[in-house]
Structure 1
Amino acid sequence: MTNITLDWQPKFGNLGETFATVCPPTPLPDPIWVAQNEALRDELGLHKQLFTDESFLLAMAGSTLLDGSKPKASVYSGHQFGVWAGQLGDGRAISLGEIHTRLGIQDIQLKGAGPTPYSRRGDGRAVLRSSIREFLCSEAMFGLGIPTTRALCVTGSPAKVYREELESAAVVARVSPSFVRFGHFEHFASIGNIDAVRLLVHHVVNEHMPSLADQTLDDKQLALALLNETTHRTASLMAHWQAVGFCHGVMNTDNMSILGLTLDYGPFQFLDGFNANHICNHSDGQGRYAYAKQPQIAYWNLFCLAQALMPIIQEQELALQVLETYKSLYPNTYDMRMRTKLGLTDTQANDRALVQDLFSLMDKDRVDYPLFWRRLSHAVCESSKNAHAFDPVRDLFIHRDDMDAWLKRYALRLETCDKNRAGADMLRVNPKFVLRNHLGELAIRQAKTGDYSMVQSLLQVLQTPFDEHPMHEAWAGLAPEWASGIEISCSS
């Protein structure tokens, strides 16, 4: 036990052994700090000295237990790459428990803390590479305003783990109001434990959806309300992902959060050159989770969730009516986000065509996605006083005549908007910095030598990605040619 005191308030942990198995972490030998998220520490209201406390380091490495912690691993099932995989579960993630914080109840999970009953012959470990990627990307997503799990810290060790090669072991401590997945509901429905499905519905609604909990609903209505709320949140999340150019890479139902959070950072990627059919996961040979397919896959996953809830909802037509709302929720939310990215303050009938034609041009010329939007934002800001403001935007394209024609349409569309306001608004939604693959790779290479300074510097920049950060201008530029050779897979 350590001398760190946290306010434990078990919620999911109190549901019983049907849902989770007591499972202490396996100590990580000779642990060291790799990365610390002071901003999240402060948001949670945790003690300022947390990251200088040796006992907390040991606890985050799984080498000792925090006072009051009751570590558990939960069981779930799911569809992986469209195929029913049966029972899965927390194979390398162990929940230390839920704590009361300034942000409400938060579950602290150690990812890479050793084998659990659900490891399926795996070692339950994570490597330095994947731990740094998750740490940085979850905080990058938060900085972008995208719903996500968070990351408190990463601990490392000289212990070796074999993936494609021998690598150093590490543990990332991630934080979320809940790690309940679509797959939790699928698991209990698949084994006919409808009481567990019902209990899980009540838990999620009562603990995480207070607007629904305040209503007087029977079980059928509650399950429908949960499905409806998750459908809304998932549609919004997909619009966020597509607008910012984020590829998740492995949208299995067991990687889908019931709260509409971005969950499980593995073979993710932010687009460099725009390619609507980009596949970021080297393991995804069929391209099931290609960038352009993500909204459709989310709907498919919601359908699986609805099937798991059917023993309670009972009436298929009612579930289908809820799912049908996704078909308008997603495109309408996406259109709104794209209008905001373009600085459009009103809605016109041809806006969707304007966006689609832009993406066709970007796709044809593989135009750098984040750089285009940032340059366009600056161009709109400067256009009233600089006749050549859009030249840096044009320079990104090979077919410049086609782009010039699009820019004329865009200029006409902007005439109904306040350009000064539009440009300023665009700079607040089109980030200068995203976690490009090569930036993560450079930080990882440096970390492998024992130098973690780039990890911390990247974290600070990614937490405020709309700021200029002139000291790190190079991180906002075009990806180097070697970046296209980076391969990321499910082991990432």
Structure 2
Amino acid sequence: MSDTTFDVIIIGSGPGGYVTAIRAAQLGFRTAIVEKSHLGGICLNWGCIPTKALLRSAEIYHHMQHPEAYGLKADNVSFDPAAVVKRSRGVSKRLADGVGFLMKKNKVSVIWGAATLDAPGKITVAAAKTEAPKGALGPGSYQAKHIILATGARPRVLPGLEPDGKLVWTYFEAMVPEKMPKSLLVVGSGAIGIEFASFYRTMGAEVTVVEVLPQILPVEDAEIAAFARKQFEKQGFRILTGAKVTRLDKQADSVTATIDDGKGGTQTLTVDRVISAVGVVGNVENLGLEKLGVKIERGVVVTDGLGRTNVPGLYAIGDLAGPPMLAHKAEHEGVICTEAIKGLHPHPLDKAKIPGCTYCTPQIASVGLTEAKAKEQGRDIRVGRFPFAGNGKAIALGEDQGLVKVIFDKKTGQLLGAHMVGAEVTELIQGYVVAMNLETTEEELMHTVFPHPTLSEMMKEAVLDAYGRVLNA
């Protein structure tokens, strides 16, 4: 084969794209990946990873401000905004460089530029505005029997709330502030909005969150979201639900927002900066999808559960293929898509078993059905709860505010959903994900020995509580 002909070409090198490329190479496919901006995509460079670095800095700063809670002393605690951002960018660079290494290790060719589809199996790559990494192939025509789209998503823009990069930010600008704002309005209370609200509040900003729906963290279980809201408000968050921002008036170095409170009234709020966090939209434009007749619904490419579109030889994974728009969902979709191409007969993606995590303080994590959704489906359910205040490790950590909640089918013992709020729950949730994937029942969870003292013990206690057998509450 020539340098322009491959078995598989992946367009986009985010978590979905680069993992797909690695798996394709492992399966023996001659593989190339197309990227126009930065290896690792949004997640590694401007999303999941750098935000966690920022939040870690905020967490450490928070504990340093309250050393007496741990019998310690620290005077004149402060922070350097530039150094906080520099650390975050350094973490991203390290991982992005790592993706480049993985491509070389797995003999995946990197094509640098912007790809468009010419016909099934054929693409044209135009020159990128960014400098190509060493050894990358350049613009030109390429072909492959299988082309996988992994172009990701970008921030959603609402009329009247258009970001300008200076006063009105998306997550791009929010990650690299030239200075820390003293006041901040966050529009939207999903994971992105709440994570940035948590970071800036911890660093000292006065934070107001406006959510159009009646509940913050709208996809989460209502009980967990209500618990989280109380914790946020204790930290000094101002939260307005059932409200929307109708107008932004910009001054030289501030913004005045007009807010409809949803009750017939309005109020104005002047802040240093606004973060628009009203979701993301798939990057379906400028790819040539219309020319090929690719089916698109609600702004995302329609696939069959194995990544296949309605056009033979063309596939889509990740944010481009619809919600939940999460990096780990994209990675798994890419793996099963590639294995299906190889003929390995993987199981289609089960979106009900994809965990969601929000890395604010306190953390939030969930998988499966909420209590409300289970009832909507007519399920006869058992619900178990266990508070962090009843767990020895949580108390020892000084993190005794939290809740673990589980939902079971009363007739079968099937674990339908698990929802958590509190310290390190983003690490704990995977235990329930594995349990659900193995079709574990409540009896098997009750017979599992959890180590002591750990936060994970609360997972078993919540199960016991659902069946009237809780031991430590």
Structure 3
Amino acid sequence: MPTLNDLARRAQIAAADLDWLHALVSDWEILADLSFADLTLWAPLPGDHSWIALAQVRPTTGPTAYPEDMVGSVRSARGKPLLVEARRECRICREGDPEWRRGLPVRHETIPVSRDGRVIAVIERSTSLEPARTPSRMDLAYLRAADALAQMIAAGLFPCPASSPARVQSPRVVDGMLRLSRAGKVSYASPNALSAYRRLGLTADLTGRELGPLTARLCASTRPRDDSLVLAASGRAHLEVEMEANGSVVQMRTIPLVVDGASAGALILVRDVTELRHRERELVTKDATIREIHHRVKNNLQTVAALLRLQARRTRAPEAAAALAEAVRRVGSIALVHETLSHASGEEVGFDDVARRIAMMAGELSAPEARITPVLNGRFGQLPASVATPLALVLTELLHNAVQHGLSRPGAPATGTLELAASRRDGRLTVTVADNGGGFPEGFDLDSAGNLGLQIVRTLVVGELGGTLAIAAARGGGAQVRIDLPLPAAGQAA
């Protein structure tokens, strides 16, 4: 489906005007719900002989007049005379007789979208007149608010240029609607709006009350006086705030209404977000708890490593001391992952820092006079903990094997180059560890008893991570180990 940007290019709409239309379309469901009508945004194509539908929204408060998708469709100017009239005269135009669509009457109106005194597009408001019924008090309140909002669009006052973009989960009309008079008193409150205020502790009716002082009294016991809250509840500014009282949280959005250059009160939308905020706080607490667990696991692993290191120093048998030293390195690489997770906001690790620190640990094995600093190329990016922990152990084994066996010669310090490269593509991670040392000996057998480190690598890569492991001689001498791993899709990491 073409986007608003795509269609605007066909209509040759200027960038500043397009930004205005984006702001309008992000907010116009309010007008659709208040009008009980479908809205279609039309713009003239070059030449003024036809119009193109840029966007469409259907009401949640009533039946739709257009079940089919209108976006991208083109209509001749002759077939849409109301669009031409609204654009030419810069006023709201109403159709005399309804149009019959699929046996149902549909009334059309057109609202010019003005910016800086120019009409940049036209909204077609289409209302299905079936089923016919006597409008309720709520219906009339909605329609009066819709008319005021439509006049503001025609005058270039909505969306408000000075207001910040609405939140993604801003209140909608069906969540709760209040209409304020010029004096800031409630002239109408929908049942959902009244229920929201009841949860804040209101015991009386809302109609006829000054909403600003009333809201301030309800929220006075839970927080210091908030001027923005009183300003929003009084209907004097475009604001979006949250009210908290009586154990409940209510989101409020205020739209001051201006008709014919004079204040016409305000439209206030409210939504009870108590359960939503409660779940958000639970998630924050859960994240903090998980980070604390990772921190404690890291501390415990470092304690284990320290005990193993102490035992290695007391051991006189060289083979036992070497085995304990390898265990220290393996535990330390796992502790690195948990240390990173203890600072992360989720269960994903920025693995580039982990790889860098593992490479530094490997370089420390070489003699000071010929210190090997592994070169890192490419990026690992963010990895889930289920991949990061075994991969950290794999890199520890490969890098240490390269330094100790590939780049070291009996009686001489380790010399040469060591490269660690990573790349991501099509949901897979490829890691290569290469050196220019002596390479693998003739008749090398991965399953021999002396290759415990590489056996651990194969078990982790193939068995746990579901990847592949390839060992080969590197160009120009040395050894190369290539690992290819599938990465879990977002939300599937265990």
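Read-outs throughout are calculated quantities, based only on the coordinates presented, and are distinct from any laboratory measurement. Quantities reported herein were computed from a predicted structural model and do not represent experimental measurements. Cβ atoms are built from the backbone, for glycine too; each structure is taken alone.
With Rg/Rh (Cα atoms, Kirkwood Rh), for residues 237-308 alone coming out at 0.94, pick the structure among 1, 2, 3 it was computed from. Going label by label, the one that fits is 1. Given a computed value of 1.7 for distance in nm of label points 7 Å out along Cα→Cβ at positions 69 and 261, which structure among 1, 2, 3 does it belong to? Derived from the structure labelled 1. Where does the value 22, 52, 25, 1 come from, among 1, 2, 3, when P(r) over Cα pairs in 20 Å bins from 0, in percent is the thing being computed? Checking each candidate, the match is 2.
Quick check: 5.0 is what I get for distance in nm of label points 7 Å out along Cα→Cβ at positions 77 and 349, calculated from one of 1, 2, 3. Which structure matches? It was calculated from structure 1.
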